[in-house]
Structure 1
Amino acid sequence: MVVFDLDGTLIDSAGLKREAWFEVFRAAQRPAVERALEENPFADRASMAARILQIAGGRRPPATEVRSAVRRYASVTEAGQASCRERPGAARLVTRLGRRLPVYICSGTEQRSLDRVLSRRGWSGYFRAAYGGPSPKWENLARVAGEAGVRPETLLVVGDTSDDAGAAVLLGCRFVGVHAATNDFDRRRFRMIRDLGELEVLC
């Protein structure tokens with residue numbers, strides 16, 4: 001069984017998600033955005049929006065402001081995720097793997113947005129299931145293993161960040177890293193690939 005991250009792994013969108021926060025907030029709030037992203041780059045979107053507003057305003061923000069920021073962020077990121085280029089060979093790979101293995105997605109993208117992005121790309125049918133936020137990735141990996149009735153160590157997790165690698169290590173899954181500018185872990189610890197096609201010989 002293979003579990004893919006989405007952003008930065010199958011599609012070239014990791015930088016897009018970060019930059020979207022700067023588009024959502026005013027230029028005067030840029031220092032708050034930078035600080036919040038530095039504190040916790042993998043926070044779910046509601047927590048991130050709330051933290052940015054708190055830093056910028058010096059107070060706990062009203063829930064209505066947080067929801068408004070989250071809606072704007074979702075609009076920006078979904079458009080980008082749906083239209084950005086895929087990593088070379090991504091769609092062909094998951095199609096071929098799916099003919100002989102269960103293939104899943106565990107993404108940090110909020111669940112409803114994830115479903116819409118996959119639908120807009122025409123990818124919904126490629127995966128046995130796709131699980132997103134706000135659940136953490138380790139929890140979604142455990143869900144995949146539980147629903148499939150297998151031990152977590154039988155899963156092969158493919159991703160580009162420490163969020164992916166950390167979740168895999170926590171549950172004892174195998175992990176393969178995809179070379180990317182977003183790699184924020186020690187590449188020497190894991191099997192790394194540059195071309196997604198290399199996965200076919202590992203599965």
Structure 2
Amino acid sequence: MLDLRIDNAAIITLDDRRRELRRGSIAVNKGEIVSVEETVSQPAKKVIDAQGQVALPGLVNTHTHVYQALIEGIGYDMHFDPWNWRFNFPIASHINAWHAEVGAQIAALEMIKSGTTTVSDHWYLHNEFESIHRVAQVFRDAGLRHHVVYGLLDQSFAGARVAFEDMAMIRREDELIEAANEFIDRWHRQGRTVVALGPGSTEDISDRLMEQ
């Protein structure tokens with residue numbers, strides 16, 4: 001017996017044959033899709049009638065900063081640079097591990113609601129090194145595929161436009177390397193989590209750290 005069967009859905013398969021079924025069924029067992037056909041006759045513990053609904057593979061969010069779920073709507077009528085200097089950096093500099101966890105929970109819920117199942121999150125807020133661990137745990141608990149880019153910032157491109165105390169996410173090279181290695185050891189290829197390294201931007205990272 002199947003765990004779940006979804007019937008009467010319009011299905012965009014994106015399989016090798018690029019099938020599109022006007023009305024089809026999806027069979028799920030032990031957390032995996034085992035069959036997508038016009039008709040699935042196997043009984044199931046749970047059956048969903050998806051009449052009038054469309055089923056398609058999970059969407060992929062290829063670039064995001066999940067902490068920004070906490071500041072949605074703030075300064076969104078501004079151009080990027082003024083928004084960065086006036087709102088993003090000053091607010092981001094005060095985000096602690098608890099804020100990071102809550103922001104990740106909000107972002108994960110929004111992604112699940114929209115049908116997103118894979119996310120690439122560029123995390124560079126190292127005000128507290130624990131924050132990125134909390135974020136990874138949230139996405140693991142949510143069951144999402146989490147490609148997390150560990151952002152490396154050891155200098156600022158903001159210059160005189162942002163007060164030093166508003167750039168708390170910038171850390172020393174040795175601190176970043178040690179914390180990044182610890183994060184990789186703990187999370188890389190654990191479940192659905194994959195870790196990569198990356199600069200915030202070419203102006204945010206020293207030549208020496210980039211080479212390392």
- request: Identify which of structures 1, 2 gives the largest calculated value of mean count of other Cβ atoms within 10 Å over residues 12-19.
  value: 1
message: Quick check for you: by FRET efficiency 1/(1 + (r/R0)^6) of positions 36 and 172 (r between Cβ atoms, R0 = 41 Å, to 0.05), which of 1, 2 is greatest?
response: 1
- request: Using the calculated result 1.37 for Cα Rg over 2.2 N^0.38 Å, for residues 28-147 alone, pick out the matching structure from 1, 2.
  value: 2
message: To test your reading of the models, identify which of 1, 2 gives 1.03 for Cα Rg over 2.2 N^0.38 Å when calculated.
response: 1
task: Could you figure out which one of 1, 2 the value -15000 for helix-only ellipticity at 222 nm (-39500 (n - 2.57) for each DSSP H run of 4 or more, over all residues; to 500) was computed from?
output: 1
- request: Check the numbers for mean count of other Cβ atoms within 10 Å over residues 4-11 across 1, 2 and tell me which is largest.
  value: 1
statement: distance in nm of label points 7 Å out along Cα→Cβ at positions 76 and 180 gets 1.9 when computed on, of labels 1, 2, structure 1
statement: Value 17 of relative contact order in percent (Cα under 8 Å, 6 or more apart) was derived from the coordinates of, among 1, 2, structure 2
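Values in this text are rule-based calculations from the coordinates and carry no lab data. The structure presented is a predicted model; accordingly, all values stated were derived computationally and were not measured. Cβ atoms are built from the backbone, for glycine too; each structure is taken alone.
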